[in-house]
Structure 1
Amino acid sequence: MTRALLALLAAVALTSAGVSGADFTASSSSPTPITAAADFNTVAISFSAPATTLVGSVALAATASSNRGVASVKFEYAPTGTADWAEICTDATPAYGCNWDTTSVPDGSYSVRATATDSAGYTRSGEYANRTIDNTTLTVTLADPGAMSGTKQLSATAANASGGLSQLRIQHRAAGATTWTPLCSGVISPQNCNLDTTALPDGPHELRATARDGANHEVVSTLITRTVDNSPPQTTSSIPATGSGTVTMTADAQDDGSGIKYVAFQVNYQGNWYEVCRDTTAPYTCAGDSSLAEDGTYNVRTVTENNAGVIAYGSQQQITVNNPPRGTDVATGNVGTAGQLSSGDWIRFTWNEPIAPASVMAGWNGSSTAIHVHVADNGSNDRMDFMTIGGARLNLVLSAVDLPLGANFVSDATVLDATISQTGTAITVTLGSWISGTLQNAGAGTITWRPSSAATDVTGKPSSTATVTEPGGSDTDF
């Protein structure tokens, strides 16, 4: 066979790769010198072009043939401009190919080739250059602004931008609309801007953020739908005109936009509003202990907030609190020998409000008046009671046994002169001279007092008979 014919056949074989393009090259090799027609390289390969940008798992595929049969096709990659080829996979079964996990390779520019080898060892390759691996995942997040009323600040954040961030923007639209309205845009993350919801109609509204990077990746944030609600909630309250003990107040509230978040009940005291309680579930109810407040007339109002953050104040209503008086303190003072009932010693009873003096002693106006103090011997827990000079019981103590002194002050029934006077909410009994009986020194003890229900406030309400315990624990009284 002539050399001219050999050259012609070789040229034909070199054009059998079946691919073309500026970024593709084909090459072949022969394991031994050409000596006969049977030694000619008849390998042909057609390598399907990978995309110019490769992300994640990439399918590589090639077809190959040879007169001697194809043994395998090997797929490789190398950084652009180098000959540092690394194997991706080798496939011995038509159709030849595999999936290339590009996440195992650093981002960058690469050449990719497929090489077919026949049973005689002849090879032919197809190669594509300038393939960019870009597994950087651009993300964008729009912070949930929550309730949509007034002016809301929106904030979007982008991350993992390849080649830098080229755009980060925030958009909004009415729910179901086909076009988005831009709110703000820039190349800095985070991107912040304000949305004036008062310029929008009440109702559902959609928000999103978009981002694009230098590699032309573009992503959209998760859609956020919020109800714009700038209309105040409507509340109708029911406040009783008078109250004592536990007072129950109710309210009906409605908000057609975002719904009711809570209804609170407030009371004005000395120029300041104080919240009594709040309810988050209809029917909105508040039960407050009016005994914790001084008797008097108070302004009451509701404060209602909807889920968009709009607050409405209800009209003021009045409630007059008139609770039974209650004892709050019992205390003693000593001017003589400690632990002994002496002239000048005193015992003071205090209520939460002034007591009508005539309800304690007929005809009394609260000024200093002479009385008698009776002390009954009761072992280590003597009892004290109070009488007029004429022998009528005063309405300071519920009964003769309801002022135990917690110690042993007398050894038999004893009577002392005394005076009684009233100042504000306190009534004080001051001991005078000894009249009868036997006094003795007492040890430490604790006094308890049950007020008389016959004692009333200035409006005629009977005193509570709840027991009052001397504060401070056990000590020496009088």
Structure 2
Amino acid sequence: MKLMRTPLLALVALSASVAAQQSPASYPMPTGSPTSNGLAGFAKILCSAVFVSGRQPEEAAKKSAYFFMPRGEDADVTWKIDRTAGVVTTTRGEVSRTAKLHGDQGCIIENLEKPGIHFKPVPVRTTLPDAATMAWPMGDKPDPSPLPAGVDRATLDAALNAAFSDPAALTQAFLVVHKGRIVAERYAPGVTKDTQLENWSMGKSLTATLFALLVKDGVYTIDQPAPVPAWRQPGDPRGPIRNRDLLQMSAGLKFVGNQEPGGGTPQNTVFDHYYIYTGAVDAFEYSITRPVEFPAGTDGRYRNSDPLTIGYLIKRAVQAKGEEYLTFPQRRLFDRIGIRRQVLETDPWGNFLMTGYDYGTARNWARIGMLYLQDGVWNGQRLLPEGWTKFVSTPAPAWRRAEYGAFFWLNGVGNWTLPPETYLAAGAGGQNTWIVPGHDLVIVRLGHMRGQNAARRGTNEALGLVMRAIGSTTPMTQTTPTTPSSEEFGVRPR
């Protein structure tokens, strides 16, 4: 049965009723000043840039790490990097914060009250042979065959030029896969096909993919009440929340997002949306203990609590089977689709922060896009449950605009110069993986945070040229050529 939107007055009454019976009575709240939280985020991003991506600290601080600092304070930050210990310390005035590299779990912020990490890091290793020995997409061996029929090389080259046309855009990678073949690929100086770049909220789409594996296994279903133990207690108002509501960011948990009134910007990093990145807290516990603000399935809002709760369910299921959680993505997904390394960072309790702290290559994301383009089938084997790609690419009923599916964004509102059926993994800084089902097409664009607004126009021009290059005559709709879209970190009035 299709979920209908609750009339506004009824929704207000329902919200008030739910609020009156909220559980738990107390729940964790953000602590620390915007400066302290900002320094924590600065230290983490700089640590990852240096030790995961191999970037120079001065460049990374200016183009990426500055982001969490209150505006006007980022220029006053100083830092120290201990390359032997893998530690980055940031300071402004009397306040300092630290992040440290912990092997394949990447960089983790030091919690001020509970120092150190509270899990045992484990190595994450691929079982695949050298990528140079295998053909794409299971490897990176060059394909000498001609381009697919009807593809115009000159127009593809023009698309690459457009993607990199504005230096202020800080585009780092642009890649096009058509009919299973890489037909266009370019990187910024110093970046290669193997560079682990920041992916930000594209990791939410990866969370959906990992959860899908468990749905395929029969561990979970989309429509079951979310099996968070505390929510299953008699009378708990979170009981009606289904896995579907979490996946569609419509759970209604009280969690201040960044794209709604009161959601703030990085000028105040103590809002919930940013605090799970900078607070060095147990992010899963922080999310599952939130009370209810809206009835489940009635109000779609971009809130990190929902993907983090799905992440919690993934961890719970993997550990219940006696398997190693930290290697689960590599074993169950990445090795099966040709990805040899993708750095998924954690909080100090060893919980994946795939809402934003994830690093991968453009080719990695092209492979993930191809998995969805192929309806969850890889080399003839079904990896994702039947119907999953349709589910994630169908508008979530509780959202006010048809722009969100299930941890994937939709192009139905015309943000991008691509066909309206396009859906995408998207993240701050202009990280995007577009999946265009009707044209057997996947496009990936990666860049650094400071360039996200400047990148908008050149990226859309590049996308339009790609469509021309493959001979598409499909009408494109693109209504916001220069305005940052809602999948990015900018605040947009609701």
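Quick check on the output: -1000 is helix-only ellipticity at 222 nm (-39500 (n - 2.57) for each DSSP H run of 4 or more, over all residues; to 500), derived from one of 1, 2. Which one produced it? Walk me through the numbers on the way to the answer.
Numbers: 1: -1000; 2: -8000.
Source structure for this number: 1.
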> For relative contact order in percent (Cα under 8 Å, 6 or more apart), which of 1, 2 scores largest?
Replying inline: 2
> Thinking only about percent of Cα pairs over 32 Å apart, which of 1, 2 has the largest value?
Replying inline: 1
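Each value in this text was obtained by applying a stated rule to the coordinates, not by laboratory testing. Please read all numbers here as calculations on a predicted model, not as lab measurements.
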